[in-house]
Structures are given as structure tokens and as C-alpha cells.
1. Quick check: 15.4 is what I get for mean count of other Cβ atoms within 10 Å over residues 5-12, calculated from one of P, Q. Which structure matches?
2. Can you spot which of P, Q the value 52, 36, 27 was calculated from, given it is Cα extents along the principal axes in Å?
3. With FRET efficiency 1/(1 + (r/R0)^6) of positions 93 and 165 (r between Cβ atoms, R0 = 25 Å, to 0.05) as the yardstick, tell me which of P, Q scores highest.
4. With mean count of other Cβ atoms within 10 Å over residues 29-36 computed per structure, which member of P, Q shows the largest figure?
5. Quick one: relative contact order in percent (Cα under 8 Å, 6 or more apart) came out at 33 when computed from one of P, Q, so which one is it?
6. Going by distance in nm of label points 7 Å out along Cα→Cβ at positions 53 and 125, which of structures P, Q comes out largest?
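All of the numbers you see were taken from the coordinates with simple rules; none came from a lab. Quick caveat: nothing in here was measured; it's all calculated off a predicted structure. Cβ atoms are built from the backbone, for glycine too; each structure is taken alone.
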Structure P
């Protein structure tokens, strides 16, 4: 059964760098599953900077939406680094096509994401290699002043909780320093 590792923290906290360190030291071939889409020049530059620091032997799969399918296509013994759940949730939320989604649309999306998270965790567990999830911690800041921001924070918070509870190990990055989190209560 594959191990699940969970890495979270605020913006520019060192999450990706730490997750890449874990992947490098896994002893397995690495598959980098990237969820970011290059929507503008700034994002394209960010993608290129991330790519330039990865070892050339790593395989990259760019998949903004179908994470469970992409995870299932990776070699079962590879270490898969998913960077990141935050952008995956953003991509799914943007499919709603509005800045003010209705309660029905949000509930439908949350139902879809529940099933997708189940499939992602199942795909990770069915592998022999480690799966490393990177995500932003969004619950420690201000309440967003606009509806879409509040919906995003709530949905990502629930996705993070589910994946974190399924994880064998989890870290919170603060100013580039990893703090290993204890197992969930009741484990």
C-alpha cells in the first residue's frame, strides 16, 4: 500500500522545495504531477522557474483537473509529487464560470470533489510508491471579502482536511522550516 505524504503552508513558505526534497530522497523515480495552467506571463514564468530546479530525470505530467487518472497512469513504484491541490481546487472552481456561484453550484461541486478526493486517495493507496501532496493552508488568514474567495477557502479547507487525515505523515511549512504534524486524533 502506497504511503501518502502531505505538505502544507502559506504562500512562499517553502512547501514545494520541501516536497521536492522528500521526492529526491525517496529512492524512487519521481513523477511531478503539475496542476498549474499558464494563464498569463507571470504564471508561465513561475512554471519555468519550478521546472528549472527539477532534476532532468524527473518525469512531468501536466494535469490541471483529472488527478486520479494522472496518478493511476504513473508507474506504480514511482514517487509522485502532486503540486498542488490548491491549484487543482482553483481549476475546478473556475469551471463554474462565475465570481458569485450559487449555493446549488457550490454544493454540486463539493459533492463532485468528495468523489474525486476519494478516487485520488484510492489511487495513491493502490500504488507501491509514495505520493506527496502539496497544498496551501488557507484557514489562518483573513476572511476573503468576496464570495468566490470565501467559497474557495472553504472548499480547499475541506479537501485539505480529507487528504491530511488520509496521510501517513504531514508537515506544515513556516518560513521555510518544516514542522511535522502529529497523526489525526483517534488514529
Structure Q
């Protein structure tokens, strides 16, 4: 078994190797990553956090997640869409989140774009779920983007979203279960088998 294939976790069950590099990752991997999400606000949260992660470690974002939720009104789309310049100033002063003006303004703009969608955000994103089920054996089998994520990115941009390139779109698809990129043998490929961590 190579280091980029599913490896035994602390309970002996096989998991994606990235999930064992920090305790925060283990819970996220076992209980959330790759599980289907259809709720618009939850999808918006994932899309925003993946955009904030760009250029940073996902662990940084995961550890600041509760701060992000507090700062962005629980990622309730209508609430974030109503944010004004005062909120931008407030967010730029919030040391609990990533204080990047472009990403903050993108999150607010994306909320406004989501409100204006003719269908819900979930319906739009899930329209790009691939028809084929791919089962990656190793981390090298997991792409950073796919034709579907490129198409989703293009569609989001068409509706006024920003910071939603093909890689961010694919990371969102992975985290929300639009695709299942848990490796072959990983206990989380079948969420019913996952033990509570």
C-alpha cells in the first residue's frame, strides 16, 4: 500500500491519507467531506470558504470556520447579500477570519448573485454532477478540476459570481458530495460505515 492510498486511521479503519495529518481533518473527513449537501446556505458557505482557502492551507480555514460563520451571519445568503461597506470594514478588522478585501467583497457579491439566481444555488451546482462514478485509488487519481467544474465555474461567472474558478468549483463539488473523491477502501466512501470520531 503506497502512502497516497487509503491508510489505517487511529481506529484501524482505512481513510484518505490527508485526513490523518491533523485531528481537525479527521472529523471533517469522517463527518462532512464528500457528504451530499443540497441546502443553499450550506452550499454557499462551502463555496465561500473554498474561495477564502485559495493560496492558504485548508486547515487554516477549518480552524477559523466558526469565526467565519459568526462574521458572515452563518452564511445565510440573504443576510450576506445585505452587507454594506460598513460590514466590509468590520470584516477587514476581524482577526478571526482571513482579512482579504477581494475575497470578502467576493463573498458579499456572490451572495447577491445567489439571491438573483433563477433557481436555487443547490439546483445550479448539482446540475453539474458527473454522470460517471469515478473511484480514485490514490491521491494522484484525484484531479484539481474536471470538465464539470470548468462548466460550473463558467456558469457561476455568467451569473456574476467571482473567486469561483474551476479549482474552487471542484473543491466545492468535493466537499459537498457532488463528487465522491474518497479513495478506494476509505471508510467514508460508504458514509454508513464511518465510526464517530
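1. Numbers: P: 19.8; Q: 15.4.
For mean count of other Cβ atoms within 10 Å over residues 5-12, the value 15.4 is produced by structure Q.
2. Values: P: 46, 45, 33; Q: 52, 36, 27.
Checking each candidate, the match is Q.
3. Numbers: P: 0.70; Q: 0.35.
Largest value of FRET efficiency 1/(1 + (r/R0)^6) of positions 93 and 165 (r between Cβ atoms, R0 = 25 Å, to 0.05): P.
4. Numbers: P: 21.4; Q: 17.9.
Across P, Q, mean count of other Cβ atoms within 10 Å over residues 29-36 peaks for P.
5. Details: P: 38; Q: 33.
For relative contact order in percent (Cα under 8 Å, 6 or more apart), the value 33 is produced by structure Q.
6. On the way: P: 3.3; Q: 1.2.
For this comparison of distance in nm of label points 7 Å out along Cα→Cβ at positions 53 and 125, the top structure is P.
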